[in-house]
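Heads up, there are several structures right after this.
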Structure P
Amino acid sequence: MIVVLTHQDGTVDTLTDIELIRFDNEPALAIAHTEAEAIAHHLVTTWLGRELTELEANAVQNAQQTDIENILAAFHSLLEAADLADKTAD
């Protein structure tokens, strides 16, 4: 993914191969390559208050066929998400 930022003075910054843009005054902007990655990122940042680990991100990115139910099952299997087991896709 390539992101091109053009400043008011015409200066251009090109960001390549990025996954997260963090601003000084929040919020961060996640660059998801798939819907599955966006869902996984949302779950982890919203409910666990952290970013995906490299291992988690790679697992989501490399999943051939996954849907929200599979991502939710993987999320619920995280030890730190044990208190959220009653949460559903709804």
Structure Q
Amino acid sequence: MITLKTLVAELQQAPPEHLEEVYRVLHELQAKAEANKKLAAETMRILNSMEELPAETWAEIDEYQRRLRAELFTRPRPEFDDEANAA
């Protein structure tokens, strides 16, 4: 397992001209972690509010999902046409 001590030792060996890039990457990782927390909170809010949806809305959602799945799994696959006609 990588420890903070290991990371600090590695950073001390990095050439000074790369430290700005390391700093930028660290801040990008922090921003992504914060965005993930916000997304998780919003997802949970939506999931919790779904219990309040009326039966008609659930029926519409269910029908939409069934149609979408049927369409997605029955679409033609032109990339396989060449293989089928190869013989």
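No lab work stands behind these numbers, since they all come straight from the coordinates. The model shown is predicted, which means the values in this text are computed figures rather than measured ones. Cβ atoms are built from the backbone, for glycine too; each structure is taken alone.
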Per distance in nm of label points 7 Å out along Cα→Cβ at positions 38 and 62, the highest-valued of structures P, Q: Q
Using distance in nm of label points 7 Å out along Cα→Cβ at positions 22 and 78 as the calculated read-out, with 1.6 as its value, let me know the right label among P, Q. P
With helix-only ellipticity at 222 nm (-39500 (n - 2.57) for each DSSP H run of 4 or more, over all residues; to 500) coming out at -8500, pick the structure among P, Q it was computed from. P
As an exercise: Rg and Dmax of the Cα atoms in Å, calculated from one structure in P, Q, equals 25.1, 63. Which structure is it? Q
Per distance in nm of label points 7 Å out along Cα→Cβ at positions 14 and 30, the highest-valued of structures P, Q: P
